[in-house]
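Asks: Multiple structures are listed underneath, in structure tokens.
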Structure P
Amino acid sequence: MSFINGFKAALSKEGAVAAPGYSRWLMAAAALLIHFPLGQAYGFSVFNGPLVKVLGSSLTSVGWIFSVAIICLGLSAAVFGKWVERVGPRKAMLASALCFFAGFLVSALGVVANSLPLVILGYGAIGGTGLGIGYISPVSTLIKWFPDKRGMATGLAIMGFGGGALVGSPLAVNLMKYFSEGSQYAGIPATFVIMAVMYLGFQLAAVSIARVPFPGYQPAGWVPSAKEALHISSNGADDFSVSEAVRQPQFWLLWGILLLNVSAGIGILGQASLMAQKMVGISAAAAAGFVGLLSLCNMAGRFIWSSFSDKIGRKWAYAMYSGAGALAYWAIPSAAESGNMTLFVALFALVMSFYGAGFATIPAYLADMFGKKEVSAIHGRLLTAWSMAGVIGPLVVNAGRDYLVKNQGLADAAAYSTVVYILGGLLVGEFVLNLFVQAPHQIQSNAHLPDSALQTSAN
């Protein structure tokens, strides 16, 4: 009994308080360890073909596994965000790890039972819930450890999610190949179990090293601004709760910004290989390399551009993501028509880096707007935009292409060019929404600041 009580105490928020001398970079490592396995979701498509054959289902039906996972990611992040804030990173990370682990095991059972609904329940619903809880679990703690580098810190963590498929996809392919010999299930159940155990190990390591800052923590040599000093001295009393934040127009502007940013990028991720083959005529093997490059740019953009946002400010960063991103989208068809492969690849790489940056910078943008006290809960509510974008983005690319080919008689290359112009238009909408964002602290908190602090904050 004493062991159980000690275990519960260690998992609690109070039991996770760091001792002086704890390196905040260990919390950054914990965030990477929790996010990297979850990023395997981006590479789940490698299972689609084998699952179609084993389960005797259509590709459209199997595609619901990933769709349900993304929907549950957004919903669970919204529903459990407040709980994550209350219990702290350790308990939230453990819950995420166990859900993701259980999701793989239930899916393995579903394959053996020849039941697609059971696979959807496992990876889609249970695993997707783990995705959502795990995605937001380190955010608030990281921002508290890195008040001087919010964009860099959240970018570093979310970079792990973006890069998870780079390892997860080839790992899954090789495991299925190894276990497929003599298996009527194409090696899928064994692959699910092995990946579940491996990923659980990474995530338990994250739980063990995660810590929250001790009271009064500030980075060495950091001098907070007048507004930041107010939040520190009032112990966050001036920060917004999640219920207050969702009543602010700024929250819904940021929700729309994330919706449009993700909608423009996620459709590309799903069809990048085919688009490259049809627009510039490269081989399937070369297109696979192209997709890998885009994944690297997606991952790198999460760290590089979100870190850059610490220098130029979040509003200017999103103006760059959307403004320069729209121009890059609109230049892609011309690059394809001219046969300029280098420019074609560079433009796609740029827009994918902005796509990743949009994910990574949004927690810091939220902290700038609403403070850090309940930023994980606020971030969780915002991620419902990701769930909706997971439907809108592929619909624009896939249904848009089909309509243009079947109803308008366009060739594949011309149809995809038109779709790309539409995606650029979504980023123009993002650019416009970003123009209207201003910090609610400037509206509501200025009354609490002395005149000298007001002048400093304005500057």
Structure Q
Amino acid sequence: MSRLALRATAAVLGVLTLVAGCGGGGGDDRSDRGRRPEGGQVTIRVPGDAPTISAAVSLARSGDLVLVAPGVYHESVRIDTARVTLRGESRDKVVIDGQLRRPNGVVVTAPGVAVENLTVRRNTQNGVLVTGSAAAVSGLPGSGGYDTGDEPVRLLTSFLVSHVTATRNGLYGIYAFSARNGVIQHSYTSGGADSGIYVGQCRPCRIVVRDNVSELNAVGYENTNASGELYVVGNRLAGNRVGLTINSDHQEKLLPQRDTVVAGNLIADNQQTRTPEQADGGWGIGVGVDGGSENQFLRNRITGNTNVGLMITATADLTADRNRITENTFTANAVDIGWTFTTATRGQGNCLRGNTLRTTVPARLAATASCPLPGTSPTPSGTWRSPTAPAGIPFTDVAAPGPQPEFPRATSTGATAVPDVPALPSAADLGSVTLPPPSLLAERARVRIS
């Protein structure tokens, strides 16, 4: 799936870039920066100890907690001190609002940082950006912060994004790029003009994306050039234009993409009209694999996607090989599994086993491409008629989310210790993942699946 700028929002963003440097964060030009309480690892309260979130973060030292009282904060917050926790007292009432003027709500450039229990909205690019890339931080208009220069890849190591609501942002809601050893969990994204949650340019990633709701985005979850020990487990990716994509893309480094596990997710009804539209017009797709290899799709429920449940494709120079589709349930998709390749590029070793499904393109894949297969076994290709995608809406017009669950004991718990490497699912853990019900995380969602 393309990561180009969006047709539906390009005009809006073009105007916004003219004012992106105006009216910065609420405390950026104030002389009163506040005072850090005395002690080794302290809680800095906003506005009690510092007038703005940015002022409090500038005072913070490693191990400190910045605790934010309810309010709407018109600023962009950058955290470049290691092992600082930024937490709102109330997830729905602590709001960092970009006012359609600032590129990012929260930018994390230091290791061991936790961002918890707050809402980020209406930024021209990203709600929360976690990155080791200077190019991504600079976020030049039209670039999306992609790292296509000649500098070596610099990966930020260790992060946590938890209980965050990211809504109506011009590119990504939660964006982990050139970062590894992290967790994105218990969060909600909507109105992402490219995708709600994005993990890109890492190897090995060692990232877990779990227990999130991503709806009313162009794409619910996107994974580009992100390879190795990356687990997408137990998420609700329903009610977008496209549910989930796994890509290799020349716009980023660390080609090609390999080795992501997608397990126990609900990927449903991804053909919502009141959503932003990507430039390539993706629509009605549950899962799209474009040039990604050696990925596992295990016990997902993929239902109600009006184009295709799971599609594998490739460009002329980026193949899609040895992807395994096992024990998933497909229902009410126009095509359950579809494989389509250009004449020049044919995948190899892609296989399926133990799925509940009705239709495949080419036909009879359950028999002819049953796992295990030799890694060099040619993957067959076919075509099907895709529905015409309706026009999207500006990301600013996407419906606002409802209340979301709070971080437990937000005001009484100290700073969060983020491990250098998160606990990754073991083979036994994956073996215990069950097929999710259609009601997975429904209490947090606006979109009700059919």
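Every read-out reported here was derived from the displayed coordinates using simple, explicitly stated rules and does not represent laboratory data. Everything numeric here is computed off the predicted structure, so don't read it as measured data. Cβ atoms are built from the backbone, for glycine too; each structure is taken alone.
Asks: Identify the structure, out of P, Q, from whose coordinates helix-only ellipticity at 222 nm (-39500 (n - 2.57) for each DSSP H run of 4 or more, over all residues; to 500) was calculated to give -1500.
Replies: Q
Asks: A follow-up question, please. To which of P, Q does the computed value 0.75 (FRET efficiency 1/(1 + (r/R0)^6) of positions 389 and 437 (r between Cβ atoms, R0 = 35 Å, to 0.05)) belong?
Replies: Q
Asks: Given structures P, Q, which gives the highest value for mean count of other Cβ atoms within 10 Å over residues 109-116?
Replies: When mean count of other Cβ atoms within 10 Å over residues 109-116 is calculated for P, Q, structure Q comes out on top.
Asks: Moving on to the next point. Starting from the value -0.37, -0.68, -1.41, -1.49: which structure in P, Q was log10 I(q)/I(0) by the Debye sum over Cα atoms at q = 0.08, 0.11, 0.18, 0.19 Å⁻¹, for residues 77-276 alone calculated from?
Replies: P
Asks: Relative contact order in percent (Cα under 8 Å, 6 or more apart) was computed and gave 23; which structure, P, Q, did it come from?
Replies: P
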